[in-house]
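Input: structures, listed below.
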Structure I
Amino acid sequence: MDLGTTLAQSCARDPDAVAVVDGDTRLSFAAWYDHIRATAGGLHGMGLARGDHVVAVMPNRLEMASLYWACQLSGLIFTPFNWRATSDEIAFVLADAEAKAVAFDAQGAEAVGAAADRAGLDHAALIAVDDGTGDVAGGTSFAALARSAPVAGPAGADDSDICLMLYTSGTTGRPKGVPRCHRAERIAAESCIANQHYREGESALGVMPLFHTMGIRILLASMMLGGKFVCMRAFEVEAALGLIAAERLTALFLVPTMYHDMLGHPRFTDYDCASVRNLGYAGMAMTGALEDKCRALLRPEIFCNYYGSTEIFTFTTCDYLDRKPGCAGRAGRNQGIRVVVADPDGAAGPIDVLAPGEVGEVIAAMSSPEAFAGYWKRPDADAKAIRDGWYFTGDLGWLDDDGDLTLAGRIDDMIISGGENIHPEEVEDTLDASPLVRRAAVVGLEDERWGQKVTAFVEPAALEATADALDAHCRASALARFKRPRAYVFVKTIPKSASGKLLRRMLRTGEYEPLPDYETTLGKG
């Protein structure tokens, strides 16, 4: 079944229920379906044909979500991209995706206009949301698009047709396009629903960006379950808490950074979050201390660590974090995983399986119905990531005797100091347990003596945070002595991506603001 048909059937089940909320706008499933059909009619009126890419550069808002569904009705390929991106980055995506149209709002208007000119995209292909973007010479407004004659219903795309292309952020070079078909997307959403124990009518906070796999998954799962999708254009702590309380949201699927900021906010207890029954996190590791805080303050019925990727949505899931803190769990439905010898040169294969307790690279079966078929126009990337029917994730981890996976960071992030392999997440988990630390990130910086020096970047929680105080905390913990940070840098903010992921590469290149009033020098010992 294609996703356009999925949409039509979901809207018909409970047409009067609230489907989407964006600020003061609230639409029932019936009203939203009419809006989406009209938007799809407008896309047809622009001359867009089945298989064309429609790039979207805007935050989570009604128009963004409607455009996604209009593309599914029409057999078009929804291709979202980061609205904070530069014009050069957007121009690359427009050219790489061979875009036939690009939609944007005021926040991306200037960058998109310059990008369209650079990529040679005719202004007739520009779609502007009417919120102060101004006139689009030769283009159209989203409002006009949504007033078009509606399509009758789904175009009837084939299950194997591409319906979505997300771009990976990538640590080096240009981002890679990840094309995904209707079948893989639908099964990934069903897997998400099953693995996270979602229920019919689950209402969710739509704050994870819709250019990110988690954001798309929440949007699609909400529609399939007849639930309410509450748009949030950018994460802001009190606004998020306000929406949870006002809309009586039942499910949160976020990155750990967002939980950290909400639960640590001084006014957290002013908001009634008792409606939340289901917590999920993904995208990065969560510290044991933060897991404890989530359980204590939100008291969820379900608490799940969801490990996956843009390329293959589900790798593993763990809904027994109370028994195994930080565990990524076992292979999810539709998936098989292995831990093999980690070899950055790609010489190791899926037969090089490691014994329980040994750290290696996590690989996942490409036979999963959730899997992509390969990167967009990037055979070099396919050759590196896909070998002998397995997807090599680039993540490090180990299996315990029960077959449960624990992650240990990225191969690229592993620190080799004094000949020892040190995984930064283990050190970060130790530092985050200190009341002197708001957030910590650990990287290896080049050092003549050690090869790489274990360096901790810390957002302090108190003026008493000093290098010696944190070193004493590490010495008193279970962390091996050789893994202790040899240097500390206190910073205003640890850099994160738009989806909340820690950006260690920016710390390595000096892209941070240091705090001058903290003692960074370690004493002897």
Structure II
Amino acid sequence: MERTLTKLSTLFFPRDALGRTHYNTNELIVLYVAWLALFFYVLASAWVAEDAYITFRVIDNFHNGYGLRWNVFERVQAYTHPLWMLLHIPLYAVWHNLFLVSIFLSIACSVGAAAVALATSCKPVVVTLCIFFLPLMLSKSFMDYTTSGLENPLSFLLFAVFGYVVIKKNTHPYFWFYASLSLALALLNRLDTIIFYAPAMAYLAYARMNTIRWRQIAVGFMPLIFWFYFSLFYYGFLFPNTKYAKLDTGMGMELYITQGLHYVQYLVVKDTPGAVLILSSLFFIAQKKRFKNAVPGLPYLPAFIALGIVIDCIYVIYVGGDYMMGRFWSIPIFASVWLWYVFCPYRIKPDMIAAVFCALLTAAAVPPLLQSIRSSCNICIPLVGKVLDASHTFGSNKLFTQLYPPQIRRQGRYVFAEDGKKLALEDPPPVKPLYFIGMPGFYAGHRVTIIDMLGLADPLLARLPASKKQGFYIGHFRRDVPRGYEYALLSGSLDAMPEPLAKYYEKLQLITEGDLLDPERLRTIVLFNLGYYDFWKQQYLNNNGL
């Protein structure tokens, strides 16, 4: 066993700054037990969000030969995470259960991210336990999104890989290829994480200006470049449809920012350890000179990674956060823990370790206390706005129905699934407007055409302003279905739609439903993206007082 652990140590725990090549046997046992504890914690809490089923419907349609489509008659990018979606496709072909496939991928990525982080830096066992494993396992935001069916686990892994490349491969002759490839994959997983990575990449380019290899960078970015070409050709647009549905709503920016600040309040009240961890990243900016020898030739790298965390948090507030509590905080939390683990001094005093340990446990004790106080307090931090503890709300989509004796689900059992199954039985297949489209859309199957009233999967509604007759619910901006639109989808005739909107939609139809190689379609893609047809939409809006 000792020989096996020694071999594993050379794989996961490389030579550190003091020349130590591996831990002793007892230390290895402790570290692997901690890593397995994280694995079982992730497994025990595994769940799948209702939103994940939007992507599941696309994957299922692709598997059935309809292409990467949500409604099978039109090409619309209804998902924000192409790489995460693509990883599911080959596994789904072998293991025809997206609920379990997604959980398997999530767990593999989350525990893989921890393994890569441990491979990035060797620290004493006590430091590793108190500065790496304990903070992650105490943060509700991080642990909730180690699964969920969303792209967060892959984001953790790709950030850990990026960090490993920058720290361990910064003198490698192919450094720029590795760095650009890891960044391209991270952006392919979720494009708006460019805000998170931008400061570090800008600093790398500045600090290593004389060694930049543009050819390596170009090759490394090929996956992302290829996807942009594919998206523009296949879907007709560079960005996901969700971008237009969530950000181009016509609502005032003050509403987004106010909701974003509420999202911060939820973090403080529901996940105090996570809030403390994100706030602690400011230390690397304020004390940047303390870490100037952390990475040879890159003295301010920790500060610029921390700056990326700060800018990403500002962006989260700017876009209003999310309706799922903690979802957009999980990556900054993981990055903050990674910073402290990788860049903390090798020799750290026992009293400092004890102080960190006590501070984290105290922070973990705060959320239940705050929530208890709030139940009888009129002046406490108000938690307004519609934000869900999603892992609790979708509890019927958890992997384990009970932990002892263990019993697992093979499919999610949230109530929306039944709505979809009822739609699947209707004959003839209906055209159905829906407010929640994840599980109903997946279980309804490809025969049912669904009008997504939120616009997430509907190309026309995504480009219309949100209805004025609704409460502000971030990410869920209901549109008024235009007159004649439902009939148009049912019959194929645009005659019942208002004339300006019919002309606008006719061009959009050519992009999303026309022959891929039709020269007129390709011309329309260019003109549509340049806003050439927007006057028809504006005329419709003016005529209807919108």
Structure III
Amino acid sequence: MRFALSLPEPIELLRQERIKKLDKIRDLGFDPYPSRWVHQNQREPIAKAREKILDSPVFISGRLIAQRKHGALTFADLNDESGRIQLLFSKKELSDLLNQLLDLLDLGDFIGISGVLLKTASGELSARVSDFSILTKSLRPLPSAFYGLKDVEERYRKRYLDLLANPEVKKFFELRSKVIEGIRRFLIDKKGYIEVETPILQPIYGGGLARPFKTHHHALNQELYLRIATELYLKRLIVGGFEKVFEINRVFRNEGVDTKHNPEFTLLETMEAFADYQKNMGLVEEMFETVVKKILGTTIIKYSSSEIDFKRPWKRVALWDLIKEKTGVDFWKISEKEAEKLVEKYHLNIDKYKQSLSEPRSLKQSLRPEDSGLKQSLRSAELQKTVGSISVALFEEVLAKDLIQPTLVTNYPQEIAPLAKKCQNDKRLVENFEIYINGLECGTNYSELNDPLELRDRLLDERRKEKLGDSEAHQMDNDFIEALEYGMPPTSGIGPGIDRIVMILANVASIREVILFPTLRGKAELNK
């Protein structure tokens, strides 16, 4: 897109000049904001108009993005979603009224024209205008080609200007749309899933370990939470008789903001009855190979200096095996003291993975008689929790960045995934896998725990952590446990993050580049 160059002037002065022109347009008898264009029933996109033969009539509309006057002729560039075309206005061929209107046009105005196609002396395809209408008067100038819109924060804050000044940005969101549609079609048409919708406002948040956003419903006088996941509602549908369901959903987590995190983001979450995490590893591989190849025509993409191949099969490796492979540390046999030495050696921050096991009186009093064995089981898990927490911290903070090719990292310690089934051959671990591409964690997936009594014990453990100050602990959800008591068949789900996948396919380093309106710090805060 080409914007005409102009000298910088205070925006408000330019705005006032345009408002004066607005009044003059009305004085001429034109409505600068009409409800419709009289030729809209004949309107065609610019790209389609360019395919017509010379001397063909055209009826096109769009935004005026450049204007050049040469005596009695005015050349202008008109732009719409499909492209750009040059317009040719001749004062001799327009009425006095239209010539006056032409003088009142500014860059950024929307106009509709009727005319015929021709080629100028320089050979450029153009539309010779015989009639035109103003459709919207722009009161603020567009970013110029020279000065542009380069400030990153301003680009995200005013995405509409970013799209105007940097048209390549639009391709990121066209890609995003194709990814979502590709996933939807794969699951519905190829795998027989049903798309469903679950509540955004939830009385109890769950399905992940995250701090929620809280709100209040005045009519019900009830505290509600914006969902952090859809998982627990999808499982309720499996209990109710659905066998394959999914939702492409917006979820909300009250967490830090950086190049990899936005407080609201998009997840795909599925649930399939009679499946386990092994089957879903195959589903993830097939889905992304199919979608990427359909969109890009190849499974190989370039990201930064790396070449990434989505073709199946992907590397699958157990978490502790990967750590042993990369560092020589054997978490299958490690002692607590040996594990704790790794914290200092690798400068690990395990606060978010590990909680003290001291038991507050409030929890002790809340335990029911059937929970008496829980105290001992929690204490006996202390070594497991220490070792498990350190292993996850070591992987995520030191090793994960090197997983460039799509990799499925399996069998995490149980405390990291309280809703996942334990591994049959090692009860310290769970049947889960994390998707890693170019060092980014792109989704959590596992065999779902469907034993309601064991789940209740695990959620009591999470409740204990919440009372100790863990803002990301999973809440106790008695209604969900009750649903499981009616029986949920063996079930497994996947939860890849759409935003991060699009980041990789678009070859961008920040999640804000692929979210149209990312969450930003308020301007007042920036000025403090």
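Each reported figure results from applying straightforward, stated rules to the coordinates on display, with no laboratory input. Being a predicted model, the structure only gives us computed values, none of them experimental.
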Handout entry: Structure from which 23.3, 75 was derived, Rg and Dmax of the Cα atoms in Å, options I, II, III
Key = I
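Comparing relative contact order in percent (Cα under 8 Å, 6 or more apart) across structures I, II, III, which is largest?
Values: I: 10; II: 18; III: 13.
Top value of relative contact order in percent (Cα under 8 Å, 6 or more apart), among I, II, III, belongs to structure II.
Comparing structures I, II, III by mean projected area of the Cα convex hull in nm², for residues 117-332 alone, which one has the largest value?
Details: I: 15.1; II: 13.3; III: 22.4.
If we compare mean projected area of the Cα convex hull in nm², for residues 117-332 alone over I, II, III, the biggest value is for III.
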